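Below are structures written as structure tokens.
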Structure P
Amino acid sequence: MLAYLRSHPERRITREEAAALAELSPTYFGRLFSDEFGVSFREYLLRVRLERARYFLEETGMLVSEVAAALGYSDIFLFSRQFKQHYGYPPSQLRK
């Protein structure tokens, strides 16, 4: 499951879909996941996406809007807000 999430950060997989892939109930999957990793499935997925975003911004010539689109964000403002909440600075700061 973790390898899938890391290799497909643009895919907005739900806890229910992940639980079905693991052949567990969503509630049990969520509890097991947070017990094992210390964060909710949703928080982990967000971290994976934002780590990939940071990589794209630091290592490629992609614009912030291109990174947001590549990671499945339809709203660049949501992407920027989540990035800033996670890292403490806006994604545009990495483009300077």
Structure Q
Amino acid sequence: MFTGVAMLDGKPAPGVDVEVEYYNAQGKYAAPTEFHVTQVVKTDASGVFTVACPLAGWWGFAALTTAPEQVKGPDGAMKDVEIGAVLWTRFDALKPAK
């Protein structure tokens, strides 16, 4: 299990989507469905999220939210601005005791 806290402006960020992905660089594993490639969890009222990471290797956690301001797009329409941060964490496999 991995537990983290998404922060925004130095404070916990409640209700934020956190995208979770396993870095399957060598294509060693096949996801059973497309929903298993990128999973999304939400932070709780304290900005906390918890995810089970069943495989050893690199896992990415991207906390994403929308900024209060918008920017003008190429078509002249106002567009939302996404704020995000990504944390990559490596989990090692357990080794047999000697």
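Only the coordinates and a few stated rules stand behind these numbers; no lab work does. Since the structure is predicted, the reported quantities are computational estimates derived from the model, not experimental observations. Cβ atoms are built from the backbone, for glycine too; each structure is taken alone.
For the read-out helix-only ellipticity at 222 nm (-39500 (n - 2.57) for each DSSP H run of 4 or more, over all residues; to 500), a value of -19500 was computed from one structure; give its label from P, Q.
P
Starting from the value 29: which structure in P, Q was relative contact order in percent (Cα under 8 Å, 6 or more apart) calculated from?
It must be structure Q, since only it matches.
When distance in nm of label points 7 Å out along Cα→Cβ at positions 37 and 69 is compared over structures P, Q, which one is greatest?
Biggest value here belongs to Q.
Taking Rg/Rh (Cα atoms, Kirkwood Rh) from the coordinates of each of P, Q, which one would give 1.02?
Working: P: 1.02; Q: 1.08.
The read-out was computed on structure P.
Can you rank P, Q by FRET efficiency 1/(1 + (r/R0)^6) of positions 29 and 61 (r between Cβ atoms, R0 = 30 Å, to 0.05) and just name the one with the largest value?
Numbers: P: 0.20; Q: 0.95.
Result for FRET efficiency 1/(1 + (r/R0)^6) of positions 29 and 61 (r between Cβ atoms, R0 = 30 Å, to 0.05) over P, Q: largest is Q.
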